[in-house]
Structure I
């Protein structure tokens, strides 16, 4: 991992909303469907769906989340390997 990628990961996690999303995903054993995740997080965090999508995009772009597309649906999962390589223990978030 290079310094630029490490910085991108840390910047993505420095936002309170994105850190909350990562914590929610860390509690899940399986990837979560985007529609379920975005709607539940939007209502919990009092943010609009476009705002939530923006935060997910930032996390995917930084590599923190893996996005899998299944037709028109998406699923998100944490990139455990990347986070571990930066020294982040998700069990302690």
Structure II
């Protein structure tokens, strides 16, 4: 089965909540995948936030041409979401 992403939402400096076409939803931290020249701009949270879902390939893409295969995102362990937690912004 070929996976596709139908929705992606930024939910942290390097985290996305992704919805796959098989109904799976998860929050994943992409920082471990952001290695190499094409991914270097994505290490900046402001640039990372420019993510979109390509309507043809149906994967996550950024303006510089960086993209990640849906299968790579699907295999990532889900990030734990803290319900009701307040982020520490003093660091």
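State the single structure among I, II that was used to calculate distance in nm of label points 7 Å out along Cα→Cβ at positions 3 and 59, giving 1.2.
It must be structure II, since only it matches.
With relative contact order in percent (Cα under 8 Å, 6 or more apart) derived from the coordinates and found to be 33, which of I, II does the value describe?
I
Ranked by Cα Rg over 2.2 N^0.38 Å, which of I, II sits at the highest value?
Working: I: 1.02; II: 1.08.
Structure II gives the largest value of Cα Rg over 2.2 N^0.38 Å among I, II.
One of I, II was used to compute helix-only ellipticity at 222 nm (-39500 (n - 2.57) for each DSSP H run of 4 or more, over all residues; to 500), and the result was -2000. Which label is that? Present the calculation step by step, with values, prior to reporting the outcome.
On the way: I: -18000; II: -2000.
Answer for the origin of the read-out: II.
Taken together, the values in this text are just the output of simple stated rules run on the coordinates, not laboratory data. Given the structure is predicted, the values throughout are model-derived calculations rather than measurements. Cβ atoms are built from the backbone, for glycine too; each structure is taken alone.
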